Structure I
Amino acid sequence: MDIAVLVKEVPDLEARVQVVQDGGALDVENKRVLNFFDEIAVAAALQLKEAGGGGRVYAVGAGSGLEAVRRAIAMGADAGFLVDDPAVDGADPLTVARALAAVVRAEGFDLVLAGRQATDDEAGLVGPMVAELLGVPCVVGVTAAEPADGGLVVGREVDGASERLSVPVPAVLTAEKGWVEPRVPQVMGLMKAMKAEIGRRTLADLGVEPVPPLAAAGYHGPRSRPAVRMVEGEPAEAAGELVRILRDEARVL
């Protein structure tokens with residue numbers, strides 16, 4: 001089974017983010033990593049490859065995603081490809097999806113995996129868009145999958161319950177937390193990733209015309225929280241005072 005994994009490079013969740021230019025832009029610390037949900041997708045692809053007894057796993061990134069592709073290779077992916085075009089950075093999700101779908105279509109696939117969403121924009125659009133462009137089924141938020149009868153049986157959590165679906169392949173699945181623990185790359189994997197030749201394509205190579213991105217109307221930081229107010233006294237007195245504050249001052253009771 002040939003499995004393509006869509007990967008994205010995002011700011012580290014601990015990177016410093018500041019609103020600048022009076023809300024017109026963001027200043028993000030240059031600490032970038034492979035998207036957390038995409039790490040799960042890579043690990044799941046490797047698990048499915050092993051369960052299926054062969055095939056290859058390759059990673060596909062776009063724009064400033066070279067290190068994300070190399071990370072996937074370090075984790076165990078067989079090869080990597082990058083849509084290397086300045087028009088992709090900050091592009092509309094449809095442009096990114098068209099580019100990724102074109103690479104996957106050209107390289108061949110039985111299955112496409114992606115993270116449920118990226119931790120920068122939290123949109124969760126590209127995976128389902130790629131499925132639509134490839135004309136294959138899509139299941140989002142997958143937490144389990146196993147080969148069965150020429151296809152897959154996948155599981156996911158929905159509204160406090162679990163469901164199992166029989167999915168024909170080819171298909172697109174987006175990975176949710178809990179499917180599999182991401183693999184920590186070993187030294188040999190890191191060395192392989194550094195030496196790996198990454199296949200590069202431009203939008204022109206792929207025949208993709210970029211869609212103008214939607215412009216952000218503005219940014220604002222989170223509201224500042226009020227100072228913590230300590231209620232002094234013995235437990236019984238403190239509890240009574242807390243009830244009075246919630247009822248008379250905060251008016252939430």
Structure II
Amino acid sequence: MYEQGLTQEAIASGLRDLGVQRGMLLAVHSSLSSLGCVEGGPGTVIKALMEVVGPEGTLVMPAQPVSPPLPLTREETARGIAWKLRVLDPDAPGRTGMGVIADAFRRRADVICGQGRHRTCAWGRHAERHTGGFGALPADGGRVLLIGVGIQRCSCMHVAETGNIPEEIRAMLRLPESLAGDYPESEWAVGYGPSVAATWEAVWEKALAAGDVYTAQIGEATCHLFAAQAVVQRYAQCLRADPYAAFGISAFGL
């Protein structure tokens with residue numbers, strides 16, 4: 001299925017050059033296609049990651065049982081829907097929206113997978129602690145590795161939102177009854193209301209400018225490595241300073 005291309009050794013070397021170290025707690029968000037041709041496919045990338053962090057380290061990847069983003073109809077856009085995903089059976093064998101590397105990682109016998117909509121899967125020394133989401137990653141000194149994807153894929157950014165978003169804004173993010181009946185939570189994950197996407201990008205640019213992010217090329221992919229706490233704290237500061245501006249809305253318009 002996969003032609004000759006990037007080897008495990010080449011990927012491992014690239015990871016070390018980027019700054020990934022043995023014993024590291026590392027959350028990985030990735031796009032296999034961004035790397036170009038990889039000899040052996042997603043399994044090769046996973047083996048390279050395991051080789052570099054070692055069993056004394058911990059690898060964490062997203063494992064949410066949802067589909068890749070689905071196209072919106074004109075009617076859905078007019079009704080205010082920003083994105084939609086299908087909720088999948090947790091044990092479904094097909095592809096999810098987490099990417100083929102994360103999917104292959106989750107299915108390994110030596111990887112522990114959590115439960116629930118926001119579950120993660122993990123391997124290594126502290127795997128059991130990191131299967132219920134990315135909440136513990138910043139406080140535990142974890143790093144984030146982005147392989148060919150941007151900051152919008154960095155799920156641990158949501159840690160900053162705990163206690164920092166007023167109820168007025170949270171209410172604006174909930175599906176109104178006119179939509180909730182058509183998109184039940186058991187079947188759909190739907191985005192609605194104001195977005196923090198621009199704020200995440202602004203935080204990312206500040207982190208890059210401050211030297212908080214290490215960047216290197218592995219194959220054809222631009223890869224980034226950074227301490228989760230450093231970037232999450234920048235976002236938290238924005239929310240504490242002015243949560244309405246962070247969501248691109250005016251508090252006076254509520």
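Work out which structure the value 11.6 belongs to, where Kirkwood radius over Cα pairs in Å, for residues 125-180 alone was derived from one of I, II.
I
Computing distance in nm of label points 7 Å out along Cα→Cβ at positions 157 and 197 gives 4.4 for which of I, II?
Source structure: I.
State the single structure among I, II that was used to calculate Cα extents along the principal axes in Å, giving 55, 40, 32.
Derived from the structure labelled II.
Using volume of the Cα convex hull per residue in Å³, for residues 165-244 alone for the comparison, can you identify which of I, II gives the largest number?
For this comparison of volume of the Cα convex hull per residue in Å³, for residues 165-244 alone, the top structure is I.
One of I, II was used to compute Rg/Rh (Cα atoms, Kirkwood Rh), for residues 61-116 alone, and the answer was 0.95. Which one was it?
Only one of I, II returns 0.95 for Rg/Rh (Cα atoms, Kirkwood Rh), for residues 61-116 alone, namely I.
Name the one structure among I, II that mean count of other Cβ atoms within 10 Å over residues 149-156 of 16.4 was derived from.
I
Once Cα Rg over 2.2 N^0.38 Å, for residues 21-68 alone is calculated for all of I, II, which comes out largest?
Once Cα Rg over 2.2 N^0.38 Å, for residues 21-68 alone is worked out for each structure, I has the highest.
In terms of distance in nm of label points 7 Å out along Cα→Cβ at positions 109 and 173, which of structures I, II is highest?
Going through I, II one by one, distance in nm of label points 7 Å out along Cα→Cβ at positions 109 and 173 peaks for structure II.
Only the coordinates and a few stated rules stand behind these numbers; no lab work does. Here the structure is a predicted model, which means the values were calculated and not measured. Cβ atoms are built from the backbone, for glycine too; each structure is taken alone.
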